[in-house]
Structure 1
């Protein structure tokens, strides 16, 4: 066995993004100053500063991968958490958390060959690193935006819910359409008018309860023009493997009884439908522009390519990983859904430096153990014949939390991660 020198988890991550190859090297080449941004983010020791710097860097990653229009959603969820307006009693930050998740997933992808090979095989692209980062952005930075609707039930009302509906407007679409020519803007407006003539603009914020919201999010009629096999959003994302009760049944069961008898919009399901429904609008616009407005089609696709095969091959699988990631009572398998497996593995490992906003933590603030990055030592172990292992050394309480969660949710996790208790 060969052990790298143990270091705090942030040091392990920073070194890789500072000088490592693979996906980290690709990102470093695309985001000037990446290692310095990470250095200031990791050095943040106050909750607000950490959230601010996490969002600053997340915005650059999202802009790189064509998801800048998701920045307002992330910011709104952060605001709800800071104000403690999400009723989940164990609620913790998802702004810095999802950035840590993104970084940790890149590290695992670059260092653990079996996981990388499984992910690359599922992506099946001539540009695996680029398309992994594209899909991983969904499965990490964006996989918790569904907390926007977590408390969606009759009798409640939140201005936050209007934000998603506002994304289905010409002004919002034009804002994120790039530098269109004057004629391109005119053609885009004409195309948008055709869209709203064919399909009523969704009004999710006006609905009365969780089931109605899931039904509305699930209804993406324009997808039928892009996918011949389309049935609904949930059916489109439903895995071909038997995972739990299946996605549609899980989504509607949560909307009926939740986890403890109270209806709830599962945030993983909501996140995936939010992403798929909104993103697919761009693919519809591009397809229709190709048919009637060739110059607009060219302008829309200068930086990013909204081709139907990209939607089917990359967007939907990425949304699928988001949709299942919070499903309880399931042990995820690398060979079935590799991107989902990676997302859940990293999600359970990322417990440090998270702002606590749930009532269970706030009411017990004197005794709660808040895990900080310096509480976690990390190293990589290289075996003579075995695959490399990420070795994390944590406190006894953190060890139990991480170990028990991994045992419940991730099959054969100890082939890739080793946990031990610090002295």
Structure 2
């Protein structure tokens, strides 16, 4: 399918918005050592500080999902970005462990809007057979952000101090909000697309988000498939936050690197993951070209990517820095692909587009319920064992669990479990794999 200019603008907004989201997260990781020195923090306290934003993220992602469905993509996205950019300023102004944690809680509240709003943007704008590519482009912003952020913020922190990194990240976020409000409109209203592209989007996206009537989240939660997607997301995102929070510290502790060099080495796996995840997203759409998009067969590639990412189980036996970076590049590319494709799979399995915000909010909750544990568990593991080996074993085991759940629990459409007739009718119509 040929991408039209209008959708390219939406791709760019999705990618850059998610990238900024993760720049605001990685700046703390890059600044961890100078912050710990200034505030006198232990390894365990650092683990709690890394995870603080995820506590509020976890708490508010479901309300944000419902709010996105209620107030629409444009306002919800702008509000969330403005809130977490302001929180990034507050982190730069913090004077100790408590104030830094409080600012990170505000950050998590704002960032909780990102994935529900992004998923709804994709459902509004992208033809169904383009979802895999669109979702992985959106999600790989979460790898471009750390790649660029590690390099740029490593330099800024080295030259201007750790507070300067947070102020720069916040300024970028506020600039993006202005661009979003100026440019973004729904495809029904957008003046930057032609009649042909508008007709294609409306005909092929799989129903109108605005016109449909959604189900209550409590009804959707009775779907076994939604719980399967929830668990898969959690098993995958645990590893995402292991890397996001602890990769710079791991490289410094085991390789004796300074802040600037750590930023460079941290950027390499994320930089590799960006084109890698986009390619896998494109491939997933190509593999579905002879099958109904809503058949749920995208699960097979999700499982393969989870399996590939479990290669981090080999980390304790590799000492060469080049091989370590190659291993991490493969794992991050695979995990980024699996997270993005799992989100696309949720859209494939969701017959009613009006449930997009709620369903994806629940999915992201699963990811962050596991993700919030990764920085803390790793902090305790490193503190008690003096090594990162067990931390990588835990992540690898969860990835293998995710493979099993993906292949066994995501085989039916996401409809209320008590609506058996609707489930069977949708399944028969859409060609779900048995």
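Please treat every number below as a calculation from the coordinates, not as lab data. All values derive from a computational prediction rather than experimental measurement. Cβ atoms are built from the backbone, for glycine too; each structure is taken alone.
Quick check: -26500 is what I get for helix-only ellipticity at 222 nm (-39500 (n - 2.57) for each DSSP H run of 4 or more, over all residues; to 500), calculated from one of 1, 2. Which structure matches?
Label of the originating structure: 2.
Supply the structure label, taken from 1, 2, corresponding to distance in nm of label points 7 Å out along Cα→Cβ at positions 97 and 353 with the calculated value 1.6.
1
Could you tell me which structure in 1, 2 was used to calculate FRET efficiency 1/(1 + (r/R0)^6) of positions 233 and 297 (r between Cβ atoms, R0 = 30 Å, to 0.05) as 0.75? It would help to have the intermediate numbers written out before the result.
Values: 1: 0.75; 2: 0.95.
Going label by label, the one that fits is 1.
One of 1, 2 was used to calculate distance in nm of label points 7 Å out along Cα→Cβ at positions 41 and 321, giving 2.5; which?
2
Taking mean count of other Cβ atoms within 10 Å over residues 313-320 from the coordinates of each of 1, 2, which one would give 13.1? Before the final figure, lay out each step's value.
Details: 1: 22.1; 2: 13.1.
Clearly, the read-out refers to 2.
Thinking of 1, 2, which structure, once distance in nm of label points 7 Å out along Cα→Cβ at positions 81 and 185 is computed, gives back 1.8?
2
Consider the structures 1, 2: one of them gives 19.0 for mean count of other Cβ atoms within 10 Å over residues 169-176 as calculated from the coordinates. Say which.
2
When FRET efficiency 1/(1 + (r/R0)^6) of positions 49 and 305 (r between Cβ atoms, R0 = 41 Å, to 0.05) is calculated for each of the structures 1, 2, which structure yields the highest value?
Structure 2 comes out on top.
If you work out relative contact order in percent (Cα under 8 Å, 6 or more apart) for 1, 2, which one comes out largest?
Largest calculated value belongs to 2.
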